[in-house]
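I've put the structures underneath this note.
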Structure P
Amino acid sequence: MPALEERFREYVRKVTLRVPDEDIPMLMGATEYRELKKGTALLREGEVCRSVYLVAAGYLRTYYNKDGTTINLNFSFEGDYTGHIKSMRNHLPSEYTIEAGEDAAVWIFNIDSISGQFDRDSEIFLFIRRIAMYLLAVTEDQSNFFKIYTPTERYHYIEEHNPQLLQRVSLSQISSYLGVTRETLSRIRAKRD
């Protein structure tokens, strides 16, 4: 368990340095640690999101279905947070699904539960707000990624900055994520080689 707590501490520090060390076990105790088999959904399209997920091991895949075709939106790896801020904030049904892309483990921050437990602890409350800001920044980066770069540039960016995506995710899922056909992705890869 100490290694798990140390990893949790490291991932909390990714969002804020202000949570005191003595509050880490308390915050960790307020989360649910869950191991997932590949394909297990944490949030399904149509459900209202009430949690933020912190990936401890494996990865989570965020996707939606359009006319029977799966469109991948994001992949969250160890140390990444994910959730659906719009659904959470406005109590609206989610437009997408978040599921384990491989066997995974996550810490689940149920926002209602944590807010109720720690509403008087300003550092924990600030931590929850910083998670929301982190998720908004990730969403903005993701949006800009698709606005600014061509599919070829996106692929090369991933090669340089997120190679684990190429090592751990299937080519058909990567092509969906990049917004190209599998054949186009093969051509992009062939030109690089």
Structure Q
Amino acid sequence: MNSLQIETARLILRPFTLSDTDDLHRLWSDPQVRKYLWDDEVISREVAEEVVRSSLASFERHGFGLWSMLFKGEDTLIGFCGFRHFDDPPQVEILYGVAPRHWGAGLATEAARAMLRFGFEENQLDRIYAGADPPNRASFRVMENCGMKFEKRMTINGLEAIYYVLSRGDFHADDAPYIVLRGAQNESR
């Protein structure tokens, strides 16, 4: 599992590792990022580590989890993207976030498209949801750029969230190829 990664035009996505914890904690503690990701709550390093450990367990159980986002040829974490279960009965949700200095460059959309493709083609998921707080317009643009459609409004912990969804049947792989790397194996898509 640690050798698994996805390569897009500009990015390398690889599953979280415990060594990502400090970088993720810094990203998730940034006031602009935590505003929507953590409902503006300052999280502890221990919470960041719990999320990483939960992602590792999800890869073991379900074949998916959260991925670190890096520029090709660099080793600095610039964001994250991936899947988690939410709601009851469990549904799959895509999450993504990018460091503010990289906002507006289309990186979240590039990573999310690759992740959706991975979810539908590799994990055979039927439906993938994405949620955001109503003021988070940038996140809704990512969802719409990925072909997702409005599904529902929910109240979670007293806060409104809007969910979009994409089904496998409505998903269209774009012309930009991506490569799934598994150890010595390479699969061009």
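Derivation of every value follows stated rules applied to the coordinates shown; laboratory data play no part. As the structure is a prediction and not an experimental result, all values here were calculated from the model. Cβ atoms are built from the backbone, for glycine too; each structure is taken alone.
So the values come out like this:
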read-out: Among P, Q, which structure scores highest (criterion: distance in nm of label points 7 Å out along Cα→Cβ at positions 156 and 180); value: Q
read-out: Structure (P, Q) behind the derived value 16.1, 49 of Rg and Dmax of the Cα atoms in Å, for residues 68-171 alone; value: P
read-out: Origin of the value -14500, where helix-only ellipticity at 222 nm (-39500 (n - 2.57) for each DSSP H run of 4 or more, over all residues; to 500) was derived from one of P, Q; value: P
read-out: For distance in nm of label points 7 Å out along Cα→Cβ at positions 20 and 36 computed as 2.0, the structure of P, Q it came from; value: Q
read-out: At a computed 13.5 (mean count of other Cβ atoms within 10 Å over residues 100-107), which of P, Q; value: Q
read-out: At a computed 31, 18, 15 (semi-axes √(5λ) of the Cα gyration tensor in Å), which of P, Q; value: P
read-out: Given 1.8 for distance in nm of label points 7 Å out along Cα→Cβ at positions 92 and 164, calculated: source structure among P, Q; value: Q
